[in-house]
Structure 1
Amino acid sequence: MKALEDILVVDLSQFLSGPSASLRLADMGARVIKVERPETGDICRNLYVSNVEMNGDSSIFHAINRNKESFCADLKKPEDLQLVKQLLTKADVVMHNFRPGVIDRLGLDYETIKSLNPAVIYGEISGYGKSGPWAGKPGQDLLVQSLSGLTSLSGNAGEGPVPVGMAIVDMLAGAHLAQGILAALVRRGVNGAGALVQASMMESILDLQFEMLTTFFQDGGAPTERTASNNAHAYLGAPYGVYQTADGFLALAMGEIPTLGMLLNCSALEDFTDRDSWFTERDDIKMILAKHLEGQSTQYWLDILEPADIWCANVLDWERLRKTEAYQSLQMEQEVKMSDGYTFHTTRCPIRMDGERLFSEKGSPKLGEHTEAIIEDLKLAGLCQE
C-alpha cells in the first residue's frame, strides 16, 4: 500500500507547476482527478517543447500527467461549475494555479470550498503571490527566472544573463506545494483541521538562491561577479567549474589549488598557497588550469584525481549517462500504458518508501476519459448537456 492511498486530489491546475505537484502526490498513491475544459483540455496538451507528438498530445503533457484521471467540465457554465463543486466536497486535496482573482470569480476560492468541505487541504500556486505590483504578471518560467536574479549566476562574465535550460521554477514551485500539502495532511491527521497552502514561483526560486542571497545580504550588496571562464558558481573560488579536456569535459568542485597543482603536474598552480587568492585570483587560476587540462583525456585526469579523493566528475550527456552501470542501477525509467494501449517510456518517482521504488504503470488520460465513471463512482449529479 502506498502512503497516500485513499487520498482524493482534485487538480484544477494546468501547464507545469500545479500538475507537477499532483504528479508527485499520484506517484505516492493518491487518486488524482484532473479537471479539464472540454475540447481543448489542459493547454499543456498542445504545449510542444519539441516536434515530438505522442498519441495526439504533446510529450510534456504525457510526462507530467501520467497516473491521473481526466474529468471534463466547463467552469464558465453554471451546471458544470455546480458539478465541480460537488466533486470538491468529496476531495481531501484541492489545488489550482490560476492567476490571482480568477478562482474567486469562479466561486471556487478557499473560503467557499472550505464552507462546503471544512477539512479540505486547499493548495494554490501563483506567479508572484496574490498581492503586490507583480501579482497580475504572467507566471511563466523564463519570465520569473529573469526577474529573480537567477540568470545572473550562470555562464561566464561578459556573456550576459543565462537562464537555466529547463522549467526549473515551475517544478520547484510544484515541489514546494506538494511539501506544504503533505505537511497539512499530517496536521489534519492530528487535529482534523483543513488548511490553505500557498506557494509562488517567485518565492520558490528566491528560496533556491538562499545560499547566494545570504552572502549578498552580508557582503554589503556587492554585485554578483561570475568568473571570466569556466564558471559554475558565481561565488565559489577556483577551481570550481567545468573544463575542456583533450576528448571531453571535466567537472571540478572545491579543492586546494596547490594540491591540484602537484597532482596534475602543473607547477604554476602550486604558487597559489594563500587561500584568499583562490577567490581574488580565481580568473587567473582557472585560465592556467583550463590550458593545462586540455593536454590529456578526461579519463586520464580522473585516474589521477579520484584516487586522491579530489571531487571531480566526467561530464555526460543523456546517451552516455544511460549506458553507465550507476545509472542503470537506479532503475529511474519505467514503461506506462494508456487505456487505449498506447505505451511510452518515461521516468519514475524519485522517492523511495521503506526501500521500495515507486513505480506506476498508468499512463496519462485521454481528455474527459473518466468523467462519467467519476460521476457514478462519487455519486455526483449527472453532467448537464446542452
Structure 2
Amino acid sequence: MDSGDQRRQSRTLFGELLRQRRQTAEEFSREAERFAREHGLSATISPRHVQRFASGRRADGKSLGLPQSSTRRLLEDMLGVPIERLLEPVPDAVPVVTDDDLGLQARIAAGRNLDMETVDLLRQKLDITRVIDRRLGASALLGELRAQIGQMERAMRDVLSQPIRSGLAEVLVDASALAGWQSLDQGLVSESWDHYNTARMAAREARSPALEAYACAGQAVVLLDIGEVRAAVELTDYALAIARGRVPELLFAWLTAGYGEACAANRERQACMRAFDEALRSMPARIDSSDTPYLVFDSTHLARWRGSALARLGAREAVEILSDVLSRLDPTFTRAETALRVDLVQVFTATGEKHEVAAHAERARLLATQIGSQRQRKRLTSLLVSG
C-alpha cells in the first residue's frame, strides 16, 4: 500500500464516528464512564485508548488488536456497532455538512445530556404538582403541566439511550394522565382525551402494561362524562385484561373499581357490585404505593368509589357509605370531597330528601368554586335542575 492509500485510510470507523459526534477523546472517555455506571458495566476507556481506537494504531505504530471483552461490550453497547466493524479503517473524506445535519446533531447532543438524574428531577417536580392539584385544583397548574409535557415529548424524540428513554416515557405517562384528569375537571373533554392518548402511547414506549392499563382506565372516565358508557365498560374491561397477573395488587384493585364505576353508569348493578367485591378482595393488606406513585388509593377511597357507584344507581345504601367516608376523608383531598358531596346530592335527590340535598349542594358548590372544578359544577347543576 502506498503512502497515498495510507493517508486515505488513516482513521477507523470509530474515529469517524468520534469526528461526527464532534467529541474529543476526553469528552468520549467521560461519556463512556457515565454510560458504564448507568448500565452496570465494569469498564472504562481512557482518553489515550480512545485515540488509539480512533487511529487503529498503538503508540509504536503497529496495528491495534481487539480490546478486552469488558471494553468491547462497552463500545458496542454505546455505539450499536460490532467491535470488528468499529476498528475497520475507513477512507478520510471531507463531508458536506448541511444546516439540517448540524441541527439534528445538536438535537442528539442535547438528548445525550439528559440522564437519569434529570428524569428523577422531572418525576419529583410532577409529584409536587400532584399534591398541589389534590389540594387546590387544576386551574393554577394545567398550563405549567402542558409545558412540562411538551418539553418531555420533544426530549424523548432525541434520546438514544433506551433505559433513559423508558424512564422518561414513564414520567410522561404520569404527567399526561394527570393533565388528562385536570383537563376533564376543567371541562376540556377533547384536550383530556388527547392527553390520555399521549399517556397510552408513552406507556407502550415504556413497555409497561401497568401504565397502559392506568391510562386506559383514566380515559374511560372521559367516555363516561360524554355519555359513551358502553365504550367505557369495554375500555375498562380491556385495562383489566392487560393488567391481570402483571400489575401490583393496589393498581389491580383500582382498575377493578374503575370497571365497577363504568358498569354502574351502564345500569349493570350485578356486574358493578361483583367488581367492587373483587376490588376489595384484591386490596393488599398493607398499602405500599412505591410501585404506583401516581396512584392515591386505599380502603377509604375504594368505599367512596363504591358509594359513588351506588349513588349512580339511585341506591339508598349509598348514603351510609358516603357519609362514613366523609367523616374519615383526609381534609386535604378537596377534589375528592367535592365529588363525594355531589354524589350525596345525587342520591338524596333520588330519595327526595330536599333538606339534605340543599346542605350538601351548598358545600359542594363552594368547594367546586374553590378548586375551579367545572366538571363538578356541571354535575351539580344538572342534578339540581333535574331534581
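Looking at Kirkwood radius over Cα pairs in Å, for residues 55-166 alone over structures 1, 2, structure 2 comes out largest.
Each of 1, 2 could give semi-axes √(5λ) of the Cα gyration tensor in Å, but the derived value 47, 24, 18 comes from 1. When relative contact order in percent (Cα under 8 Å, 6 or more apart) is calculated for each of 1, 2, the greatest value falls to 1. Each of the structures 1, 2 was assessed by distance in nm of label points 7 Å out along Cα→Cβ at positions 23 and 71; the largest value belongs to 1. Among candidates 1, 2, the computation of distance in nm of label points 7 Å out along Cα→Cβ at positions 143 and 351 that gave 3.1 used structure 1. The maximum of distance in nm of label points 7 Å out along Cα→Cβ at positions 135 and 311 over structures 1, 2, that is, the highest value, falls on 1. For the read-out FRET efficiency 1/(1 + (r/R0)^6) of positions 231 and 287 (r between Cβ atoms, R0 = 25 Å, to 0.05), a value of 1.00 was computed from one structure; give its label from 1, 2. Matching structure: 1. Which of 1, 2 yields -23500 for helix-only ellipticity at 222 nm (-39500 (n - 2.57) for each DSSP H run of 4 or more, over all residues; to 500), as computed? Source structure: 2. With distance in nm of label points 7 Å out along Cα→Cβ at positions 87 and 175 derived from the coordinates and found to be 4.3, which of 1, 2 does the value describe? So the calculation was done on 2.
Here, each number is a calculation from the coordinates, and none is a lab measurement. Since the model is a prediction, treat every value here as computed from it, not as a measurement. Cβ atoms are built from the backbone, for glycine too; each structure is taken alone.
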